[in-house]
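Structures for review follow.
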Structure P
Amino acid sequence: MKDLAGRLAVVTGGGSGMGRELVRQLVAEGCSIAMCDVSAAGLAETRRLCEQERLPQGLRITTHIVDVSDEADVQRFCDEVAAQHETDRIHLLFNNAGIGGGGSMIVNDRDEWERVFDICWGGVYRSTRAFLPMMLKADKGHIVNTSSVNGFWAQIGNNIPQTAYAAAKFAVKGFSEALQTDLRLNAPHIKCSVVMPGHIGTGIAANSRKLQSGNETDKLNAKELRLARARIASMGIDAGKMFDAEVEKLVHERARKFVEDAPMTAAEAATVILDGVKADRWRILVGKDAHRIDELVRQTPEQAYDIDFFERFASEVGWKIAR
């Protein structure tokens with residue numbers, strides 16, 4: 001699908017980060033858009049950014065409040081897309097929605113762990129199930145599933161457990177690879193790509209905190225402080241000796257550094273993804289760090305979780321987080 005003009009693209013997680021930048025660049029390519037997110041404000045801002053440019057005639061943008069971990073929500077989204085775009089088919093599905101958290105099976109709450117898994121993996125599965133009938137009716141289709149380098153390397157730092165997010169992203173990668181054969185045999189006009197970004201400068205850290213707690217303000221509430229202390233404790237730090245203000249400062253500082261220290265912006269990542277889709281690549285690594293860690297894990301898989309392995313990699317690619 002080298003020419004995206006005139007196509008209809010569905011994008012989950014379109015209210016911020018890579019989802020927002022994918023929407024903006026798809027619109028610039030001439031795509032109509034149906035985007036969803038849990039944040040009405042985020043969706044409105046993405047739409048505003050698109051509409052401040054001169055939109056091609058006939059191009060339509062719709063926004064939908066959807067929790068991709070809820071099957072009824074996802075099916076409603078699908079029905080709304082059909083009704084509001086007056087069509088029975090879509091061409092592109094970007095399963096991009098995701099959050100962080102639930103790092104430890106031992107320290108973190110089960111609810112937090114399962115919330116992360118249900119969004120990062122379950123959202124991909126539910127959205128693909130819901131929209132597949134509309135893709136089957138199109139002349140061409142492309143499913144684009146956002147995994148991560150954590151989909152083949154379950155680590156972001158020596159002292160940070162990453163079980164929920166990594167397990168979900170491994171599932172996304174495996175699902176996308178399995179679809180290569182399934183689609184070739186049963187729906188050859190539909191392609192599937194798995195996207196594996198490295199460290200991209202998005203607001204996922206701050207947004208995940210707000211979503212897990214239901215608190216849209218910058219001031220951490222009691223639940224957020226409890227979750228943050230559990231996360232700090234999972235890294236081997238005695239959070240009991242920290243004042244609430246110190247915990248809050250650490251949370252905000254990590255979110256800020258995640259964006260500012262990233263070697264690639266969300267807009268740059270979106271360009272790499274769309275270039276990969278147009279080139280019909282099923283495996284899209286995003287960022288020099290993603291390419292390098294892919295090489296290293298393949299070369300020495302038995303050493304991939306050794307302490308010095310991470311330190312060498314982080315030093316080589318310039319990672320400044322989670323060290």
Structure Q
Amino acid sequence: MIEIRNLVKEYHNKKRTVIGVHDVSLTIRQGEIYGIVGYSGAGKSTLLRCMNLLERPTSGEVIVNGVNLTALRDKELRKARLKIGMIFQHFHLVSSKTVYENVAFALKAAKKPANEIAKRVDELLEMVGLSDKRDMYPSQLSGGQKQRVGIARALANDPSVLLCDEATSALDPSTTKQILSLLKKINLELGITIVLITHEMDVVKDICHRIAVMQDGKVVEENNVYDIFTNPQQPVTKSFIDSVLQFDLPEHLWASNKGTIVKVELSGEQAKNSLITEILQTFRIKGKILHGKMEYIQDMPLGIFILELDGDRSEIERAIHYITKQSKRLEVVKHAA
């Protein structure tokens with residue numbers, strides 16, 4: 001579907017050369033939701049804009065649906081871009097046009113006949129839940145409604161690819177979930193391949209099938225979302241994961257609990273099974289859960305628990321050894337007083 005081969009994007013000025021994207025190669029499959037994650041300045045938005053040649057790469061190739069976009073002339077490129085929709089963080093709506101006119105604009109640019117435009121706009125507004133807002137102006141809409149207009153406009157010419165540049169960053173958490181739900185629906189019902197740029201791992205967790213993590217213009221890690229969350233390899237990836245999964249005990253609990261405190265991560269079938277109950281029944285120790293939560297990533301469970309284990313030191317060590325073998329990860333965060 002999308003192949004990026006050895007892509008480089010450089011910016012030159014009189015004093016120096018800045019490398020925005022450095023030798024990136026990716027394959028994005030037909031029909032998947034693919035996330036590209038990175039902190040500010042990592043190169044993720046530059047990479048996305050190279051996918052439809054809004055930014056022309058310094059070198060390398062971008063191939064979409066078997067067509068090498070980097071080899072096309074301007075007229076051919078404009079035609080190819082009709083099948084690549086794009087939505088933006090700040091919506092980019094025309095303030096002087098109504099909702100209907102903003103969506104129709106993309107169809108007029110593609111020189112569609114008037115009767116076809118009217119029918120298509122009505123279909124799109126119904127799809128994104130804005131049929132009753134067709135005659136309103138952007139200033140009369142909420143942020144979520146504006147983004148729905150942006151999505152409708154991006155879908156106007158039946159694209160096979162939808163590029164989303166920080167599409168939820170300007171939205172509150174509740175509206176973000178609504179927009180992500182809409183994107184999921186579009187992906188499932190229309191089979192559109194979605195590439196989503198974000199720095200929010202909650203967004204990735206909720207919607208993406210696979211992700212690439214970028215740092216300093218390079219892809220430093222790539223995997224399916226569940227494996228990224230349960231087994232991150234790079235420090236920057238671990239930092240992103242911790243922003244979603246990390247939690248700490250209140251200070252007074254550290255002082256009041258005298259046993260050995262461990263943090264346990266359980267994934268897949270381990271998370272579904274009663275491992276903690278099994279431990280307390282198998283070993284001559286007492287234990288209690290001080291903190292814990294269960295996340296579901298692509299409908300697969302990931303459990304994280306902080307436990308206090310109390311009893312004979314050797315028996316606790318045996319229990320810890322057993323938990324380590326059975327769990328995804330165990331960390332002793334405090335030894336018994």
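Read-outs throughout are calculated quantities, based only on the coordinates presented, and are distinct from any laboratory measurement. This structure is a prediction, so every number in the text was calculated from the model and none was measured. Cβ atoms are built from the backbone, for glycine too; each structure is taken alone.
Once Rg/Rh (Cα atoms, Kirkwood Rh), for residues 100-259 alone is calculated for every structure in P, Q, which label goes with the largest value?
Ranking P, Q on Rg/Rh (Cα atoms, Kirkwood Rh), for residues 100-259 alone, first place is Q.
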Practice prompt. Given a value of -11000 for helix-only ellipticity at 222 nm (-39500 (n - 2.57) for each DSSP H run of 4 or more, over all residues; to 500), point me to the structure among P, Q it was derived from.
Written response: Q
Fill in: Test item: Cα extents along the principal axes in Å calculated as 59, 44, 34, pick one of P, Q
P
Item to complete: For the read-out distance in nm of label points 7 Å out along Cα→Cβ at positions 28 and 244, a value of 4.4 was computed from one structure; give its label from P, Q.
Response: P
Worksheet item: Given a computed value of 28, 16, 11 for semi-axes √(5λ) of the Cα gyration tensor in Å, for residues 4-115 alone, which structure among P, Q does it belong to?
Response: P
